[in-house]
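Asker: These are the structures, in structure tokens.
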Structure P
């Protein structure tokens, strides 16, 4: 089993294919297996790396919640790249992993060739309410195990996957329920409850010069405004909105998801993804 010694823990990872490295960072409800539909596609042209964050078996599960945090997640990704002798890579993240990708690009711009930030920003519209709910769910997992979270994957931004692909949804749900309640609770409390809302990152967003692709489903309500905000403040960004789609767009619409990212990476590789051109006029009069 491939394990990387990173920042005092062992992180499980998989490498598939060969070529320029692309690293995928999973969401809270997922793990390295969540990217299987992407691994098969991108490993034809790239070296694809997927991994489990700390708290997700078979990676280590630190017992103290102080061992978890968004900065720690960013440092873990950096440490994994160093362990694998990767100087620079395309970084793709969904939801919690999208926050990792975004903040990795901010903290380590020389190590990211591009950023894909998908389904990112939940909790930014109502951070206090979000934090209360996250802490309550963390307590519930500690007291009752993963069964407490059975309704988590059937909410208004998850039902789209169930409706589109019941078999894929059932696989996703079963894999989620296999997660460690301790690791998941610590991740909720240490990472999600403490991360800053996207709207508080304006200055940092404006500093990003890395080619960036923002992606969201048009029915993933908590992520729509944060996605628009990122688009407005990252001059090197593009925004892709998936119609009739919720949160797990990589599973809901894998062909579209893969195609949009493939075209983006191709333009980046060719040096043709540039900073936004605002033109010289005063705007449209139509």
Structure Q
């Protein structure tokens, strides 16, 4: 199995398909590189596609040290994959936990990215939700450690933002749940505590986002409530940001509605590669409702 080794000695498994301009896919907490199969099959026809398993997700390494997990490390792991495979600058597409890391990569190492797509991003980020999110993360991590991932997957996978997936595509949802149950218990608990719990709120990063010049696409499902307010915040804050909302769609949007997701991302990166993605006109932020400035 192909893998790269990070500077702290963790092997990261990856899968690759296609040739051309590179796209790196970064999975969510409940996923792994298999979660991007509908994207690899679509985009590999035109692009060089790489999907990798985060640390804690076999066959990637599962460090036992809690200090080996965190937002900074998750971000550095994307950079390690891009650098080791000589992909820079790459389009980077992340979902949820992977979208947080994607945005942090844009803030910390913009030279590695051609564009950023942040889908389903914002859990625990909205004002007033921080402590509730941390409490739920603590309880979830404890249950994973106590019950094991195979049992806990049946609860985690039925979170309120995932139910629409089952309604739309029972077969796809069953596959998602089966793969989730295969995740490593220790890796899942350590990731939950080190990455999910401790990452900074997006709203704390406003100054950096206002300076971000990389083309950025934010994608929300309209039934993924915890991401809607953060999605609007990112759209209004990142000068080169755009917002796509997928109707009747929850958190696992790339699997729930792969055609709409793929077409949205393809349209975005086509604009970027054509050199036709621009920063928002400041006059659109004047606060006026009807008329513009008099000539």
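Asker: Comparing FRET efficiency 1/(1 + (r/R0)^6) of positions 81 and 121 (r between Cβ atoms, R0 = 30 Å, to 0.05) across P, Q, which is largest?
Answerer: Working: P: 0.75; Q: 0.95.
When FRET efficiency 1/(1 + (r/R0)^6) of positions 81 and 121 (r between Cβ atoms, R0 = 30 Å, to 0.05) is computed for each of P, Q, structure Q gives the biggest number.
Asker: Right, something else. Out of P, Q, which structure matches 3.4 when distance in nm of label points 7 Å out along Cα→Cβ at positions 73 and 225 is calculated? Intermediate results must be reported in sequence, preceding the final value.
Answerer: Working: P: 2.1; Q: 3.4.
Only structure Q yields this read-out.
Throughout, read-outs are computed from the coordinates displayed, never taken from laboratory work. All values derive from a computational prediction rather than experimental measurement. Cβ atoms are built from the backbone, for glycine too; each structure is taken alone.
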